[in-house]
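Pasting the structures here.
A short reminder: the numbers here are calculations on the coordinates, not readings from a lab. Model, not experiment: these values are computed from the prediction. Cβ atoms are built from the backbone, for glycine too; each structure is taken alone.
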Structure I
Amino acid sequence: MRILTLVFSIFLLLLIAPVAFATDDITKELMQSGGKPRVYYLYVPSNIQRSTTVPLVVMLHAMNRTGNIMVEKWKDLAKKEGFIIVGPDAIDVKGGWKAPQDGPEFLHDLVEELKGKYPVNPRRVYLFGHSNGATFALEMSLLESQYFAATAVHAGALMDEDKDWVELAKRKIPMFIQAGEWDDVYPIKVVRDTRDLLKTSGFPIQLTEMKEHDHWYYDLAPKINQTAWDFLKVHALEADPVYRKFNFDG
């Protein structure tokens, strides 16, 4: 009888004890969005407990890259700080991110899928992007300002055709840009113009100009990522996220 009682007690303890995720591997996942198969790379640190919600960072790659390289560059920081990271692939990885095929609907579907599987804090979902991924992150921030809590990017800016989207934002979402003073893809003047546009429109926008730095992200990724995370982690939505649908045909 005592043995049965002991076994039952251990069983109850296992049921109520916090359960961590068992792997520290980056996994390649598939999902459906808009009737099309989509690929994303996911890293869920093993020290995350199912009983506690954590932030999620959605990271958008540059042209001719995939989401995997972004997740690889963020993996150590995610493990240390305790948050989930996901790097989706654009439909056309060579051509880069474009609306509407890559967002906002796809990004929304991706986040909602991860919310259903992992303990994601819905008020602390962030965007990060590099190069073309940075520009797309800024664009999606304007369209879905009530869905994402904050955005940090490296080496990107709004294009002329995007500037009308500033007026579509329902919330002044915090944004942060890191840019190299020697960047020849997104020249620093273009990045400053984006900062000035957003600042004039009332957005809490920060720009850090990196001395003697060009467009290349990967060698300095640990420093860039840490700075980006220090900005992101202090922001959260004040209310539950709101997703807006847009008619791009109209």
Structure II
Amino acid sequence: MKKYVVRGGRYGGEVTIGRVSKEFVEYWSPKVEEDGDGDLINHVVNLDYDGADVDPSLPTMTVDGNTAWYEIDDIEHSNGYYADSNFFVTELDEEGNETGDEVEFTNASLYGREAYNETSMPEPTEYLTQEDVDNYVPVLVFHSGEKGAFGQWIIETEEDFDPYKFTFSILETNLGEFVERVWYDGVEIDCDYDWCDSIGKGYYAQVGYMNPKWHDSADKYTDEYLEDEGFWESFNDSVEWEKEQAGKENE
């Protein structure tokens, strides 16, 4: 049995999406649109500390008051590598020590899960009813961009590591796309989050509106759903196409 460790690119971070008060969004939305997200970020980060520098006249983050940004996560909370980065694989010896060179690779994703938001409250259209509009809720999207490691995946196989057997899912948000789940040869591999170490590079924030009824929830993506909806079939077709292209390049 051979053993390998796979890690993502050098950048990623934590992202949260959660409901906030309507007043919070109405106050900050025009400011972000006009001046960027700098003042919103400073305000939200100050709330993560003692809040002493926060103007008490400003709208509270939620109807119950202020809290830390990473607690505003009733819709999404993820921490991972950026999905547009490549992966790196290294073989392990019997004691679990890395041996040989780190090899960079990439492959097709299995699916992308959308968690986008509107930056302003939408108006009814031919395709968007008033009922749809009424279902939108105010949200804060916050992302801590970081450099470092966001976990690793240990893969055991009878044969040499095959990058074409590796795939992953993506969480898609307004502030970035992130690796969520990983599979090798059709089997999901748990992420080892003990191997995490990163340095903050910057914050990004946005306020807006989402319709929870249209939220592409992670709970939906069961093994049965992935099979029944043809995700594995589409992935296998993508792999065959990639192999054909690689063969042409080597001719």
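Here mean projected area of the Cα convex hull in nm², for residues 171-226 alone was derived from just one of the structures I, II, and that gives 4.1; the source is I. Given a computed value of 4.0 for distance in nm of label points 7 Å out along Cα→Cβ at positions 99 and 115, which structure among I, II does it belong to? Only one of I, II returns 4.0 for distance in nm of label points 7 Å out along Cα→Cβ at positions 99 and 115, namely II.
Among candidates I, II, the computation of helix-only ellipticity at 222 nm (-39500 (n - 2.57) for each DSSP H run of 4 or more, over all residues; to 500) that gave -10000 used structure I. Identify the structure, out of I, II, from whose coordinates distance in nm of label points 7 Å out along Cα→Cβ at positions 131 and 203 was calculated to give 4.0. Source structure for this number: II.
A value of 16 for relative contact order in percent (Cα under 8 Å, 6 or more apart), calculated from one of I, II, originates in structure I. Structures I, II were shown, and Cα Rg over 2.2 N^0.38 Å, for residues 107-162 alone at 2.00 was computed from II. For the set I, II, ranking by FRET efficiency 1/(1 + (r/R0)^6) of positions 75 and 211 (r between Cβ atoms, R0 = 30 Å, to 0.05) places II highest.
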